[in-house]
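Asker: The data blocks that follow each hold one structure.
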Structure 1
Amino acid sequence: MTPLRIRDYDLLVIGESFIEFQCEGDIALTDSFDKDIGGADIYVAVTAAKQGSGVSFVSSIARDPFHTLIRERLMAHGINIDHVKTCDGYNGIYFLNSRNTNDREYLYHHIGSASHSISPNMIYDDLLENSKIVYASSELQSVSKASRHTVFKAFHAAHIHDVMVAYDPNLRLQRWSLDDAKESLWGVLPLLDVILPSAPDESKALFGYERPLDVIGFLWDRGVSIVAVKNGKNGCMVGYDGKIEEFSIPDLAKPVTYMGLIGSSFNGGFLHSIARGNDPFTAAEFALRISSIKGMTGNGINALPSKEMMGN
């Protein structure tokens, strides 16, 4: 009988790190910004960590003035950074205002950006086998050929070693072409256990379907066992084990108005709940609560709810 492996981490996130600058008004006109770490992958990691998950992060941080801030903030949230390497160049930055997601701007140092130093040699079997779930998104794949190979290597090794593989297609056409996004998605699709797409625009572009129900059927046919389709103000729909359930955004004291990176907070909550042994339907309800509270509270990782706020 094969002994049960004890894994040290609930979630391994492979992704980019950024400095986020938040403001209340027009980005071009404001004189004041709040500064913190950010990026879709960091939001996933911090959301899960704040709920009590053991989280390890694989990334690259440039040796610029923000280097220490990024490392210290990750550690302050209890995230393991043993596999975050330091490189030359600059860290990515972006600006985010409180009005809506369309006002966000990502400003990159394309030559020498820290994300370009993420490479397949950062991935090895022991790292993956020590986690219950391995997660990455297409945002990392969009950085370079090396980053695409990194995601594929991680997912392939996790798949072989029976580690759950989770992925967000997170289509960002300002970063790369639709053809490249589709090619990268289809390259990892056979390796996925969990996929977290959004509808209707993203799902239409990538899969040809707008309705979450059709997206679930399409992805089930391609072997993905857990499909959680985020559907904006309509909540989400989840398909698992031949069953499909739809969930609405919970009633809150205030409306959900802070939309920046709200989908990443859903992902973090969903994967935390799965890692704790809950079924995907329970995980979806939990994730909607987390993302809705974040959307009610504000932008930035400080708006992500704590374990105590969620009653855990």
Structure 2
Amino acid sequence: MTSGGSPETTGTAGPVDACCQAGVADAIAGAARARRRKVRRVFWITLGLNVVVAASKAAYSLTSGSLTLGADSLHAVLDASSNVLALFSLGWAAAPADARHPYGRQKIEILAALGIGVLIVAGLVEFAQAAIGALLSGRHAPRVGWLGFVVVLATMGISLFVSRYEHRQGHELGSELLHADAHHAASDFYASGAVLASFVAVRAGIAWADSAATLLLVVLIGQAAWSVFRDNIPVLIDAARLDPAGVVELARGVEGVSDVHRVRSRGMKRAVELDLHLEVAPEMSVVDAHNLAQQIEREVKVKFPEVSDVIIHVEPKART
């Protein structure tokens, strides 16, 4: 016997319960669609800003010969590319559940977030190769004028805005994808800071500063890549999302529950899937066991609002 939308659960529900369940399902689906629209709007806004940043950096890099700013413009291109990737992934993730994908396609967001991490690593390789090559060849310092400082400071302001905006929206909307892209935008802000420092050093006559600053970017961007992989890989390998002890304590506190075991959780931060085994008295009726499981499911979702699905297997307590 199970609870949480299985045939056993819905089979005992009356017409009123069925209508209520349908209404709740429609409300959840509507909320999910509204959330995706909001997330998509955030990415369209940040895509436009990242295009402006990339074009500005690339244009001045060509005129000044700055290796650091050229590498940084590539980083901005990766930012814009990650926005495009995110927009595509949101369309795929919005596809409804079907027989082949009974749990939906929400994990496509996680794959897209990891794709952003891969793009960051690709940028790391480009930066490292360019910096080492310049140092070995004894490349001359770039021609840095006042316009270069204006470009870098303006793009730093945009990157800072994008990072904070995406972090805030990612928290409000519960989107790992927005959080991942916010890390990317933050790394672009720090990278631009390294560019600014190299410009000051070059103006002071330190010719190798351009290449040294590029190597510094490798470290900064590497930290951003690590955070993206650290936050998203556990979801794909079904790492536990809830502390089993908290679930056990809640369930054991409900009258009629003899014991709880095999508490397992997985999924995304805002859509945790939980299943557990519930022991009840052997003489308890099916109806009472079903109602008990539903009560526990409701209390779990109140205490752990991130839980989206609960499967409860009810079994008789072994006689001693």
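Read-outs throughout are calculated quantities, based only on the coordinates presented, and are distinct from any laboratory measurement. Only a predicted model underlies this, so the values are computations on that prediction, with no experimental measurement involved.
Asker: Where is volume of the Cα convex hull per residue in Å³ largest, in which of 1, 2?
Answerer: Largest one: structure 2.
Asker: Kindly point out which one of 1, 2 the value 25, 16, 15 was derived from, the read-out being semi-axes √(5λ) of the Cα gyration tensor in Å, for residues 73-160 alone.
Answerer: The correct label is 1.
Asker: For which of 1, 2 does helix-only ellipticity at 222 nm (-39500 (n - 2.57) for each DSSP H run of 4 or more, over all residues; to 500), calculated from the coordinates, equal -24500?
Answerer: Answer for the origin of the read-out: 2.
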